[in-house]
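Student: Structures follow.
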Structure I
Amino acid sequence: MFLFEKVTQTYAVAHRNTENFIRRWLKNVRIDQLKDGEIIDYSPAPEDFYQRTLDFKGTLSSAGWGDAIIMVPWTLYQRYGHKEVLLENYDAMVKWHNYSVKSAAATKSGNNQYIWDTTFHYGDLMFPSMMIGNPDPMKSAKATKDLVATAFLAHSSELLAKISNLLGKDGNQYIEYVNKVKIAFTNKFVKAGKLTSDYQGCYVLALAFDMVEEHNLKPQLLARLVELIRDKCPSWLYEVDHGATTIWESWAGIQPDGKVGTFSFNHYATGCVIDWFIRNVVGLNVIKPGYKELTINPKFKGIVNDFQMKYLSANGLFTIQLKDGVYKFSIPKGCKATIYPPDTDKFLKKYLHASIKNTRITVNSDTYQFLIA
């Protein structure tokens with residue numbers, strides 16, 4: 001399994017109850033970890049992987065791929081609430097982080113030692129605009145690898161700080177390192193309110209990982225991201241307009257002239273967008289591990305008119321439904337939710353009669369519904 005497929009884990013744990021399966025896979029990842037801490041791209045690794053990969057790109061790992069050893073256990077902990085998965089992988093996390101820091105620094109000094117530009121990385125592989133015409137995945141890697149690698153270096157360091165503190169260890173050293181990486185990132189990759197790699201995926205990472213230290217830069221980066229969004233080729237909606245009923249590996253898998261590329265047309269990695277629908281459209285977001293505490297903050301207006309979702313969490317079954325103008329959900333026993341109602345004039349509940357708008361409510365286990373205005 002390619003380690004960058006970690007992007008699918010948030011969706012997998014939400015719908016396939018994959019905790020034990022993924023914990024067993026992480027054991028394989030730890031076994032394949034090299035003595036210097038490097039986490040290889042593929043695990044379990046076939047015999048010919050090592051030489052073939054070295055011949056191809058000169059290294060066995062890549063930023064964003066090896067970071068699975070930190071990001072996947074963190075996702076499992078958030079969704080299931082079991083600290084054991086963090087303990088099992090903690091030593092491997094620290095070794096990978098030490099390798100990453102050493103690899104990024106190499107023989108450099110000053111801010112440059114916090115920019116991970118010393119080895120090959122896949123970057124934002126196959127980003128859409130590079131896949132039009134004569135697609136070349138390696139060109140997309142070269143155009144984005146340094147920025148993407150540095151963003152993941154900061155993000156994994158930040159997660160490792162949280163995990164360390166959670167396990168009773170000192171995470172301060174990782175926080176100090178994160179701050180240095182973010183300063184270096186801003187100095188290196190942000191010019192005149194834009195990223196030097198001026199592509200959608202790079203803006204998404206920079207904003208999602210909170211990479212820019214100067215707060216006035218965030219609105220500029222967000223505005224540029226919005227400018228880059230489109231519904232023509234290449235884009236998510238371009239696929240829909242061309243009859244797609246599955247999600248393609250490449251947004252330009254079928255060119256406007258009808259030329260079909262040699263890509264997967266049912267690609268589970270990009271299918272991880274479903275997790276975005278769960279968190280944003282449906283509105284289900286975990287706050288405390290295992291969904292003991294959560295927020296429900298739907299943003300379906302103008303996107304969908306009806307849906308139904310059931311999620312069996314570690315603490316019970318959640319059901320969320322939008323039908324005939326009513327948004328209805330059930331919270332299992334032992335869980336507490338903060339509700340951010342959609343635009344509505346009425347909140348309907350068995351013992352509550354009130355007119356509310358643009359507010360929030362904290363509730364315990366029960367069934368609730370909103371009448372959408």
Structure II
Amino acid sequence: MLRSYADQAGLTAAQRDDVNQWYGVIARYGGSSDKATARLYADAVYDLLASGFSATTATGQVTVAGRPVAPQRGDYADVAPLGTADMGIQSTDYGPAAWVPANSSNYTASSRESSYPINYIVIHTMQGSYAGSISWFQNAAAGTSAHYLLRSSDGAVTQMVRDKDVAWHAGNWTYNTQSIGLEHEGYVDNASWYTDAMYRSSAALVRHLCDKYGIPKTRNNIIGHNQVPGATHTDPGPNWNWTYYMQLVTGTTTPPSWSTIVDNTTAGRFTASANWGTSSYSSQRYGADYRYADPVAASDAAWYKVNIPATATYRVEAWYPAVAGYNTTTPYIVVTSNGNQTVTVNQTANGGGWRSLGTFTLTAGDTNKVGISRWSGSTGYVIADAIRITRV
């Protein structure tokens with residue numbers, strides 16, 4: 001199929017030898033007619049090529065080493081991918097979610113709760129990627145769907161079936177009619193996909209749904225796909241931390257008590273020397289532009305000033321555009337109550353969204369809290385775009 005798409009795209013023999021020229025073909029292969037979703041799928045493929053990956057196949061474990069990539073996006077260059085600051089259409093059922101409708105052949109239109117009660121939340125694992133699952137549910141041949149999909153890296157949420165409609169996710173018609181299905185990016189045999197960001201985002205969504213529809217916040221009503229009567233699936237599997245997840249669901253801190261974003265353009269909150277340039281090259285940027293600098297054997301850090309309201313535990317996240325030529329070991333400096341802590345980030349992959357740097361104890365006060373140093377042992381621009389700090 002890829003060869004057929006390449007033929008239709010008119011790729012020459014020389015272009016076929018260059019993986020970066022296949023971007024449009026891969027975007028089409030994702031199966032979505034929506035350009036934002038198609039770009040999300042293609043970007044995910046190139047992110048994997050850049051970072052490398054391991055997978056278990058029928059013949060055993062396969063490992064593919066990362067490689068430098070610089071995808072030629074062509075017509076997709078100006079399309080804002082899902083989950084970025086420029087992406088516009090939001091869910092009307094759940095405000096934090098993007099709205100990308102599943103193909104109407106993959107669910108049953110209904111008028112719940114008039115037609116059926118909503119009694120359950122069913123937790124699934126995609127056994128695949130966020131981008132691939134969104135594309136698949138838009139394919140009329142899929143014969144399956146879920147109401148909400150969650151991304152591993154940052155907990156981003158996309159709704160694909162309205163709460164009132166019946167998604168085909170449980171493998172049991174009675175449970176389909178009485179439940180809302182949540183698909184989580186990843187694989188049941190790899191616990192690393194179940195990130196804290198995704199757990200927290202999913203728990204916040206489930207709290208909202210339980211409160212909205214009167215669903216008890218118990219394991220009798222919030223169940224795994226494997227618990228559906230007659231189910232042949234095992235997800236979310238043994239690596240899903242039900243104890244932690246249910247603590248988050250039943251916790252009293254529903255929204256974060258405090259959160260703030262500082263962009264490189266936030267007045268009075270960002271400082272950098274004249275060595276840092278300004279660019280709007282990548283559409284994965286947060287806001288209008290971002291700052292960049294060559295790596296050198298000196299800190300010359302760009303700093304984000306944040307007014308922390310109280311000494312407490314906070315989650316620190318970074319947003320940056322990922323480009324193949326950018327730095328693979330960018331040092332982020334977090335000023336904690338116990339001194340500076342450095343977190344290294346690969347800025348060639350997983351861009352265009354919030355990426356967790358970790359959870360830290362920060363001291364109250366209006367001072368520089370996060371810096372990005374130029375002192376990297378790798379080549380490629382060091383990028384400073386936006387940071388987000390949330391009390392947890």
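Read the figures in this text as sums done on the coordinates, not as results from a lab. Fair warning: this is a prediction, and the values are worked out from it, not measured in the lab.
Student: helix-only ellipticity at 222 nm (-39500 (n - 2.57) for each DSSP H run of 4 or more, over all residues; to 500) was computed and gave -5500; which structure, I, II, did it come from?
Tutor: Details: I: -12500; II: -5500.
It was calculated from structure II.
Student: Given that P(r) over Cα pairs in 10 Å bins from 0, in percent, for residues 110-261 alone, derived from a single structure, equals 11, 34, 30, 18, 6, 1, which label among I, II identifies that structure? Can you show the working numbers first?
Tutor: Values: I: 11, 34, 30, 18, 6, 1; II: 11, 43, 37, 8, 1.
Clearly, the read-out refers to I.
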